[in-house]
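Each structure below is given as structure tokens.
Every number in this text was worked out from the coordinates using simple rules, so none of it is lab data. As the structure is a computational prediction, the values presented were derived from the model and not from experiment. Cβ atoms are built from the backbone, for glycine too; each structure is taken alone.
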Structure I
Amino acid sequence: MKKVLSIIIIFIVFIFIYFLQSNFFNWFNIAGIKPNLFIILSLFVGVFIGKTYGASIGILFGLLLDLFIGRKLGVNAIVLATAGFMRRNFYKKSFKRQ
């Protein structure tokens, strides 16, 4: 039950971030660079849930973004999956518990 609820919450957050990214962050940039909240979401899932979930959420959300945006299929999926997978490894190395 907890997995189903967490997946539903992650998809609701994805929809919220998509509308926020397409409406607000479309005109908001810092030195010509637009922030990408989807990378932050996949990093968050990778750190707190696990690297396999982070990578799978990254692939799924990346494919959805590629379908919505209309660019080449798979570019966002690779970037978000790598971010969700690698963050867990960096987190374990940088914060060792004693």
Structure II
Amino acid sequence: MDPATTIDFARSAILVLLEIIAPAMVTALVVGLGIGLLQAVTQIQEQTLVFVPKIVAIFVVLLLALVLLLSLPFAGAALSGLMTYIAGRIARY
């Protein structure tokens, strides 16, 4: 296996990882921007104010995604597709 193939495997794995964690990351981004805007407007500069809402929002998004079974089939299909791709590439060598 040459270095280009290894880099291709790593790139594919990173893209699948980004697809799977996108809902949680977007939620953290939106909540963080909202809290930052609120802090800028009210001039409340409490450092711990940012963490609790982010954690709660991410927990709620992940819980809703698991309860509604929206992300589990998608994540399973993405990981299965990645594994099929990697196994196919390995079998060619």
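Thinking only about distance in nm of label points 7 Å out along Cα→Cβ at positions 4 and 84, which of I, II has the largest value? Structure II gives the largest value of distance in nm of label points 7 Å out along Cα→Cβ at positions 4 and 84 among I, II.
Source structure of the calculated read-out (volume of the Cα convex hull per residue in Å³, 117) within I, II: I.
Name the one structure among I, II that helix-only ellipticity at 222 nm (-39500 (n - 2.57) for each DSSP H run of 4 or more, over all residues; to 500) of -25500 was derived from. Checking each candidate, the match is I.
Tell me which of I, II gives 1.13 when you compute Rg/Rh (Cα atoms, Kirkwood Rh), for residues 12-59 alone. Corresponding structure: II. As an exercise: relative contact order in percent (Cα under 8 Å, 6 or more apart), calculated from one structure in I, II, equals 40. Which structure is it? Computing relative contact order in percent (Cα under 8 Å, 6 or more apart) on every structure in I, II gives 40 only for II.
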